[in-house]
Each structure stands twice: as structure tokens, then as C-alpha cells.
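Values quoted throughout were computed directly from the atomic coordinates according to the rules given, and no laboratory measurement underlies them. Not measured: the values here are computed from a predicted model. Cβ atoms are built from the backbone, for glycine too; each structure is taken alone.
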Structure I
């Protein structure tokens, strides 16, 4: 047991050094318990054909045999055209190729829960009133 209590610092302006002091030992702890995560970035980019600029897409990663979808944005002009489903299909296929058993994502009730359900995802959690008047919804989809 530690005899000297550490100082606690509450801050609204933490820096990257402080984050690393928390993250690095946490990652080491996780690897010691769950094995190497094999974290690899994954993105499917939507490139506007005329200007050649990136206007949306999917941003995520694969780790511990799961595809994590961190961001998904399809510009309104392309919604309903099947482009979002194509983006998801490319990401899921790449996740499966990397050995993933499934994918997970969270979204807000005002964003795309219907899209994920239509794409075969199953709701497994929800935080109500986050943000107030809405919900944050968690989905997963098994590939096998």
C-alpha cells in the first residue's frame, strides 16, 4: 500500500504529454491481458469527381479482430443513391480480409440509426438524453 497520497489535478487544458502518461501504461496493461491489438487504420474516402477533393467517407480502424467505425459522412447530394452502402461494403470487406469477426459503431438518434439497421447492424446499447432530447446508439454486426 502507498503511504503518500498523490496530488490530483483537475484541468480543462490537458496536453498531449499528460494524455500519453495515461494512455501508454493503459495500452501496455491491455496488451498484457488481451494480447497485441494489431491496430491498423482503415478509410474509405469519397472523392468529388470534378474538383478531386475528399468530401466524405468512412474513417476507422481494425483491432482485436473488430472493425471500429469512428466516422462516417456521406454528403447530402449522394444520400439515397446507395453510395453509403457501397462505402460500408468496402470497409466491411476489408475488415473481413484483415480477419475481423465484426464491426461496431455508435451514432446519434438524429444521424443514421436507420442506415445501420438497414445495413444489418444490431443495436446493443443506448444512452438516452445524450445530447439532451436525443440518444447515442451503439450497433454491432457480425461478419461470420
Structure II
């Protein structure tokens, strides 16, 4: 089982109480990838949320059918795959995630997180509040990048 102290290394999770992290630890998986491995693809069903324990993950979108464009790099202690926990008509990943080097991740099934949050609404609120802040920051960064290119 995952130790609560390991989860505390993830920036997004530092806002959760130890009792919440203990619940989260019970549904936490560990996944390992080699350099170049695809974690998920743009358009696939969004089934898991991930955090980087070791390594680095690149998020890409397809500019056209043969040209991927890297839009973000996710470093250690950061989280990605938010499509898995954001309710939309179609829960699909909007980027492709690839390991840039040997990478170790925490992974959570979306359905496990949803079940946890239904039982512990405060935990769900704190978790989603952090996700909203991260998504807002990433959107601001992409807006600046867009303006640098096209502005």
C-alpha cells in the first residue's frame, strides 16, 4: 500500500488532511513507463488521473495527422490527466501524454475518486478546487504562449 508521506510529495495533494490522504492511498496505483512510452492518447476515454513521482511527461496535441506539438511538460510532483475527473458528455483525454524518460506515476481510477468524493464531500471539494486552480494557471500560460506566437 502507498504511504501517506509519499502522497504528500505531490503538490496538489498537500492541501488534503492526513485522514483524506489515508483514504486516497487505498485507491492509489503505481505505474511505470520507459522513455517514449505513451501513457494515454488524445481522444481516448479518460479513465485515470496521474501524478509524477519520478521522471517527466510531455503533453502533446496533434497539429495535423502527422505533426504532434508539445504543449506542456509535467515534472515531478505535478498532476495531469484532469479530463478523468471533469464531468463532460464524453470523458476523453484532450492531449497525448508521453514519458520523456523512465517515469514512475501515481494513478487513480476516475471511478474510485468519484466514489471517494461522494463519501467525503470536503475532500472532493478541496481536490476539485486545486484542479481548478491548476487548470486556470495552465490556461493562462497557454494564452501567453498563443499571444507570443500570434499576437
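Among the shown structures I, II, from which was the value -0.86, -1.05, -1.07 of log10 I(q)/I(0) by the Debye sum over Cα atoms at q = 0.22, 0.28, 0.29 Å⁻¹, for residues 19-74 alone calculated? Clearly, the read-out refers to I. Here the criterion is percent of Cα pairs over 22 Å apart, and among I, II the highest value is seen for I. Source structure of the calculated read-out (mean count of other Cβ atoms within 10 Å over residues 35-42, 15.1) within I, II: II.
Given -9000 as the derived value for helix-only ellipticity at 222 nm (-39500 (n - 2.57) for each DSSP H run of 4 or more, over all residues; to 500), which of the supplied structures I, II does it correspond to? Answer for the origin of the read-out: I. When relative contact order in percent (Cα under 8 Å, 6 or more apart) is computed across structures I, II, the figure 15 traces back to I.
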